[in-house]
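Heads up, there are several structures right after this.
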Structure 1
Amino acid sequence: MTRNVQCVLLGEEAEGLDYAPYPGELGQRIYAQVSKQAWQRWLAHQTMLINENRLTPIEPAARKFIEEEMEKFFFGEGSAPPPEFVPE
């Protein structure tokens, strides 16, 4: 049985995630307000951020940066690519 949410990114009702994809309060907010489609958009954006900024996700500073960008992507002004990023 699918679960629908009012997606903050898409601005419409869509299929929700099956579980909280991130720990803590942020993960619970994402579970409650982000659709599967929006989460896939975030994963693509996150991959671009990791590659373009040459991040190592195991490092605490990189994890903090990614979490801040995730918060902005879903609940803030949006997460922008680095200025030198050129899409394919």
Structure 2
Amino acid sequence: MTIDEDRELIQSVENGEWQPVKDFDSVREELVKAAKETALKDYRMNIRISKRDVELLKAKALEEGLPYQTFVTSILHKFITGKLKEGV
């Protein structure tokens, strides 16, 4: 993250653009559990993804208090196991 991106993020927070996560403890617990379930990493996967999507993923991961790669792995795991819920 660049200094300008840091400043933009701080400004966004100060402008009240961020909303608290409903039932944060439950959501965090679920994400940590999913991350632990996918902690055994026995295969590497390289993909191409737009810079904008990576930035959005990093922002969402920051909201959840997780490293973005762990967050992505968690999302993929939930999707393939049918546990990903839209709009939550």
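Every number in this text was worked out from the coordinates using simple rules, so none of it is lab data. Just so it is clear, the structure is predicted and the values come from calculations on it, not from any experiment.
Figures for the structure shown
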item	result
When Kirkwood radius over Cα pairs in Å is computed for each of 1, 2, the largest belongs to	2
Relative contact order in percent (Cα under 8 Å, 6 or more apart) from the coordinates reads 28; which among 1, 2	2
Test item: helix-only ellipticity at 222 nm (-39500 (n - 2.57) for each DSSP H run of 4 or more, over all residues; to 500) calculated as -19000, pick one of 1, 2	2
Among 1, 2, which structure scores highest (criterion: Cα Rg over 2.2 N^0.38 Å, for residues 2-41 alone)	2
